[in-house]
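Nothing in this text is a laboratory measurement; each read-out follows from the coordinates by a stated rule. Being a predicted model, the structure only gives us computed values, none of them experimental. Cβ atoms are built from the backbone, for glycine too; each structure is taken alone.
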Structure 1
Amino acid sequence: MYTTLISAEQLLDLQRTKARVLVFDCSFELMNPAAGREHYLGSHIAGAVYADLDHDLSDKGSLGPDGKVMPHAGAASGGRHPLPRREKFAMWLSSVGFANDMQAVVYDRNGANYCGRLWWMLKWAGHDAVAALDGGLQAWQAAGGEVRAGTEPAHFQTNFELGTPLRKLVVTEEVVRKLGAGQTMVDARATPRYKGEVEPLDPVAGHIPGALNRPFGQNLGADGKFKPAAQLRQEFEQLLGGRDPATVVHQCGSGVSAVPNLLAMELAGYAPTGLYAGSWSEWSRDPKLPVEKG
């Protein structure tokens, strides 16, 4: 069972032995949401299911009469990419043919920016056998893995059953309650956004008071793969500066690119940490919440 990363060679071995494995392509572009599916249709790992961030991995609600998004009742978080309820997510997994006895492999072609969302959601659904393909589609192609264009045949419906959550979802109320009280927020956004110098997506620029900044791309080496565990450990120790790793809660703009930091901490040997899925896009929409710049 693979629970963090899987190499292209290891995935090839699983396929050769006819293991129960389902691969998910999570490619996406924030500024051009249709591009992810277009990339998938152009080229993807043979047999992979497409997981759309906006439609499959979020519960984005519907437009109200004033043109503003009205979140679906019961979404598990707020922000630009609200988490669907676990029960709704389980229904989607069942619809694409994913079963509890399967190994999930998630990948993208975006430096692990988007596939971590599905990795975390499966853990949250109680499914431990999920791993991100280290190096993404690029590593798969370099290893000689088969790719296809177009759509894939539909899988038979399954009945995915939820288990006890294996990762912690943190909500705004908890972040507020623990501000300045031993909680360590780690913000994965680019440094200019963290500092409040620019804000292309959300209504207010800045960051949650006291948050540390580690842009998610810092977890990868020049080859597009995650850095060695010892290097990641050293970098997180430097970032935390003596703070207790158990107090860490990860966030970003909308709870997606925070996951590579969360995954990297686990690769570095730390116990699983929390995810504030609403992130800055939920926080910045409440004028009563404090904002820090610089």
Structure 2
Amino acid sequence: MYTTLISVAELQALQAARTPLMVFDCSFDLMQPQAGHVQYAASHIPGAVHANLDTDLSAAHGAPGKHGVVVAHDDGVPASGGRHPLPSREKFAAWLSSVGLTNDMQAVVYDRNGANYCGRLWWMLQWMGHEAVAVLDGGLQAWEAEGGAVTSQEEPAHFQSNFVPGEPRLPLATTAMVHGRLGHPDQTLIDARAGARYRGEVEPLDPIAGHIPGALNRPFAENIGPDGKFKPAAQLRAEFDALLAGRDPATVVHQCGSGVSAVPNLLAMKIAGFGATALYAGSWSEWSNTPGLPTRQGAQP
């Protein structure tokens, strides 16, 4: 079973052994939401299912611009607010069943975006109790560089399954939880956005620039080495130890703009041996749209 990363060679070995397996292509582009499906249609690992961040891995969030609003739908109340609200567990289980994932399958997720988007599906499956899910290290680029085949053919539909949610394997933090623990030693926020957004120098998406008071900054791209793969576990551990500066790793809550690019930090900590840490899925997009919550600008937490 693979639960964090899987190499190209390891995935190919599973395929050769006909291990029960489902591969997901999570390619996406925030500025061009249709681009991910276009890229998938042009080139993907044979048999891969496309998972769209906006429509498959997120719930609707109500009126445009109201990123902090959580609204009820026919398929239940979303599990978070923000720009990319988590769907209810029931809705997500129905989608997993519709694409044919079963509880005994190994899931492998990848993108062509430095693990920025496939990490979302990795986390969501862990949240659904599905331990056997791993990120293809290096993404589609590594797959092709190491001789993996790609196709532009349309994939046949999968038989409907009955995916049964289990107990969450990773914790989910809410706005109320994060706000209630501000300034307490039992919470350490790590903000995965680029430094300029963290400092409040620019804010292209949300109404307020800056960060949650007390949050440390580690841009998610810092987890990836020059080869496009996650840095070695020992290096990641040393870097997070330096960032935490004595804070308890078990208190960490990861956030970003909308709960997506925070996941590479969370995954990197797990690779480094720190264990399970929490995700604040609503992140800055929910926080900055919630009246009365404190914000901070500048380089200091």
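Remarks
- At a computed 3.1 (distance in nm of label points 7 Å out along Cα→Cβ at positions 224 and 240), which of 1, 2: 1
- Distance in nm of label points 7 Å out along Cα→Cβ at positions 80 and 184 from the coordinates reads 2.0; which among 1, 2: 2
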